[in-house]
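Take a look at these structures.
Laboratory data are not the source of any read-out in this text; all were calculated from the coordinates shown. Fair warning: this is a prediction, and the values are worked out from it, not measured in the lab. Cβ atoms are built from the backbone, for glycine too; each structure is taken alone.
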Structure 1
Amino acid sequence: MIPYRDTIPLRYTPWITWGLILVNFLVFAYSEWLPLEAHNYFNYLHGLVPARYTFPEWAGKAGFPAGDYTPFVTSIFMHGSWLHIVTNMWMLWIFGDNVEDRMGGVRFLAFYLLCGLVAGGLHVYFNPQSLVPTLGASGALAGVMGAYFFLFPYARIVIWVFFLPLFVRVPAIAFLGVWVIIQFYKITTPAATGDHIADVAWWGHLGGFSAGMLLYRLFLLPERNEPEDSPFTRWDRRAE
């Protein structure tokens, strides 16, 4: 099943959400344009490699610049494949605009980056020996989803049942709750150990989501904070 859209109307143009999507696609296009060797070097230099920070002697011998923490930010804008970036940006398109609606552009950008930093830090903590460069906006996006979980719990997420002309509507609290359960399940499998088969930063996802839940209130604009019985927070009856 693939999320198609949500049912929360926008009040303001989500310039930052659109800008983040554009920047992510531009960075991905640039990396894909590079020759293979340069492409791999680009990913290792600007992606988040946990061992780079937990084993500084190895990092120095491997040629990583000392004291360079920019990958905690740059990795948020990098992706490993077309499927990876399209999936992430589609989710940001669905959830980001409404959260930006409540925070305003500048606060939303700061919130997005902070959640990404927390996600990256948690990934490094739980995968200290990993030599795999972590790429993707998933941690920052998870923070946006964490904020959405509390801001619009009864919005409806329209889901397309894959391979069938069937669309169903489910409460956001249920959709995102299932997503969290999947992340918890994944951290109990070998995919979370940081070894050679690890391809998804599950701990980073949970870290970003937790940061979003805990910090979102600090970024809300008071003048955009609707009362609890507003159509932006209550169950969207029109979607039934």
Structure 2
Amino acid sequence: MTAIHIDIASKVYPPKHRKQPAHQAIAKFGLSVADNEFVCLVGPSGCGKTTLLNIIAGLDDQYQGKIVLGQQQHSPRIGYVFQNPRLLPWHSVRENIELAAPQPLATDLLDSLLETMQLTAVQNAYPEHLSLGMSRRVAIIRAFAIDPDILLMDEPFVSLDAPTARQVRDLLLRLWIQRPHTVLFVTHDLREAIALADRLVFLSAPPMRVISGIKVPIARNQRNDEQAIESFRQQLLNNHPAIKQLL
């Protein structure tokens, strides 16, 4: 079981210059995520979402508080999909994925991942020959290939045009349904969040804190229904007008 329990009293960045004040990015932040739950974090740009993911991933330990990942005696595997795909340009698609795995991947498993994400035809291509959407799909497979207990995703579809983002989002959901993990997905796109999440968590401007958490009532088999997504989005905005200021 790999639930996430977050209790951050304070995360402060020191001033870059002597005359500038320190920047408090996070204060009194508490959040729990259930095992295999897909949670989307929605908040304004610069509010501290990436900082939070870096703390959970263990890339930033300069904070006051506590992060508990799963059971104390178990060290969970964490997959991280960054905004930039970060593919090694001198390796092919297949090699980029294989290099991330802690042990050799079974051929049939990798073939299945490539097929699910519609990348079989370009598995031997190099990153310079891929579109941005393809590169992001490779980054998603690379994170899933380590069989993570927890998957952190930092606006992985940013800069994609709407049709491409929708395609990659649908492929991600298909892969997640096949291989469920606990997911924290950062976005500022409310429609995207509704299409993906079991629960939406709305975050404030710095110092970041949780404003509200709202379950998404739309069934998984209706997440491609744009009318249903838009209807729920309008309902959220009407019932919680403060959300508009976070987008």
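Just a few scattered comments:
- Identity of the structure behind 13.9 (criterion: mean count of other Cβ atoms within 10 Å over residues 84-91, calculated), options 1, 2: 2
- Which entry (1, 2) yields the derived value -10000 for helix-only ellipticity at 222 nm (-39500 (n - 2.57) for each DSSP H run of 4 or more, over all residues; to 500): 2
- A value of 1.00 for FRET efficiency 1/(1 + (r/R0)^6) of positions 132 and 172 (r between Cβ atoms, R0 = 35 Å, to 0.05), calculated from one of 1, 2, originates in structure 2.
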